[in-house]
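Given below, in the form of structure tokens, are the structures.
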Structure P
Amino acid sequence: MALVQIDNISKIYQTGVVQVKALQDVSLSIDEASFVSFVGPSGSGKTTMLNLIGCLDKPTKGKIFVGREQVDAFDRRQSAMFRGSALGFIFQSFNLFPVLTAYENVEYPLMMIKNESTSKRKEKVLKILDSVGILNQKDKFPDQLSGGQKQRAAVARALITHPKLVLADEPTANLDKKSAINIIRLMRTMRDEFKTTFIFSTHDPEVMKEAEVIYTLEDGRLV
């Protein structure tokens, strides 16, 4: 069953008098519990695609469905609520709060959108930190963690609310080769455990090998 359905989307940015066609007439579908990568050179439209699926931007034309929701029709408030309840995000720069410990960074989404007791939150956070292999780093701040450990914390944070879909934009760009492969394999393991769909972008051939489905973008078109 398709979790993401994209129908003839285009995205055009206006920069002064210049039009930039970031995406052009792209259609595709992504099944539930998939492990999918968008690949292509810089400027091919990978990040734009993830931003549209993630309700961070809207297409110039076309429709985008995530589950049964037509997300391109959401207003700003609806988009924010959907991101908080149904989506997880992993960024290449980790985006951890520097003043919070690894534990507190992972706990943060639960405090924002879930009305749960402290004990229940603690149970969930400790379990997911253990699953991603950094339970013993839970009391450290981001500047005390390695790049790989930071990204493991980011994976845990993205999964803590049990989203239907996790979007990862170049999640290995700031990691060495070994750490990059380990993070992608961790994401796939988490997909198997939680049945969450992962969609990520990359231009790293080694990382591409770990994807189960690959969509190649070139000059905003699916090729």
Structure Q
Amino acid sequence: MTTATLTINSRNYGAWSLRGWLLCRLAGLEFTEEVLPSGDPSARAELLQLSPSFLVPRLEHEGVTVWDALAIGEHLQERFPEAGLLPAAPIPRAHCRSISAEVHGGFVNLRSALPMNMSACHPGFRVYSGARADIARITAIWRDCLGASGGPLLFGERPTTADAMFAPICSRFLTYDVQLDPLCAAYRDAVLALPDVVEWAALAAAEPQELVELEAEF
């Protein structure tokens, strides 16, 4: 019997929802989904990228409620350590946590300049300088991890929390035609080819392609 419910919002635009959903899938958790309408305040907050911490995604599991993708990942690591959301060895495990936290709290310029839109395609998109600095940092992380692990994912053959955290960024790089070196391009493609990511992308393609106008102050 399913004992967990994951609340998400748009598959096409919800980067943090993708992270939370992917972590649950990678952990092997059986769960039902609750999709918030775009007018819900928590949904609007995520889609407007006002903060990495909202009430979406939100996991209800065996009497516990956990919100925020990174907290969901930590909860699942505790409950399902055999899933390997974090590497087994102490040094890679600490590194995985560190870069996942960097995604959680950083790359604001990239999120603003290249908003999540899994169904769009913008060949030759011009990326402004602030976002280029974020891209340089992201690809440096990727090269460092892949060089140490041998790939194809950041910490080897199995996807980890870090790969889930970077999955929406991989999607953004494809959407906005961000040019990558061969190593980073191969990693992007490996993440986007994960069966769970492929499934999410297919469901995202079935959603309306026009984002409902959201009211907020910037």
Structure R
Amino acid sequence: MVSALEALDRLRDGNRRFVASARGADPKTQLRPAEVAAGQEPFAIILGCSDSRVPAEIIFDQGLGDLFVIRVAGNIVAPSQIGSVEYAATTFGTRLVVILGHSQCGAIHATLEQLQTPNENRSRNLRSIVDFIQPSVEPLLDHGLGYDTDAIVQKAVRANVRRSSQQMRHGSGILEDLERDDGLLIVGAEYSLLTGLVDFFDGIPESGKRQ
């Protein structure tokens, strides 16, 4: 079993490789279908946004069988996402869960638009995503940011990641037990569309912090 902190180091190292290659060569792709066909042992679980610019395997320079990836607009945490994480953590022994947001998130923008200009005709399915994100965005409108959309979105991305991380930590007795007794770590991170860098900023223990 790969420990949570070892898994975190692997992701950081992979993101460094991705950023380096993104400036010239193509990212490395590890293809080993025959090797993983019989089973999988993902070392990290990534709950990320569906945005096509944030494919977890690529930005962390990982290949087949390395990551258990769940993607949903706005990286929200609903019962199905929690259940998927429970499955991977209990079935494969994966001990690192990353809630991965990203800059310029469209779901954050949609939530902000809904708060500033309510649209009753919005699809109820899209509205359900907005409803998950709204508690992260709404308080920022009263904190002196005015109508500075860029500033609000920048802060809201991280607020939404923190809220999703808390929902994941406390939305499952199974995950709470694994955190307390068996080394599970749930962390929050943000991917920069501009630089390609991933910043792990939430839930990192002192022993896991590094430059």
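No value in this document is a laboratory result; all are computed from the given coordinates. Only a predicted model underlies this, so the values are computations on that prediction, with no experimental measurement involved. Cβ atoms are built from the backbone, for glycine too; each structure is taken alone.
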Revision key, fill the gap. Distance in nm of label points 7 Å out along Cα→Cβ at positions 66 and 82: greatest across P, Q, R for structure R
Study note, to complete from the structure: When mean count of other Cβ atoms within 10 Å over residues 58-65 is calculated for structures P, Q, R, the one with the largest value is R
Practice item. For helix-only ellipticity at 222 nm (-39500 (n - 2.57) for each DSSP H run of 4 or more, over all residues; to 500), the calculated result is -11000, so let me know which of P, Q, R that is. Key: P
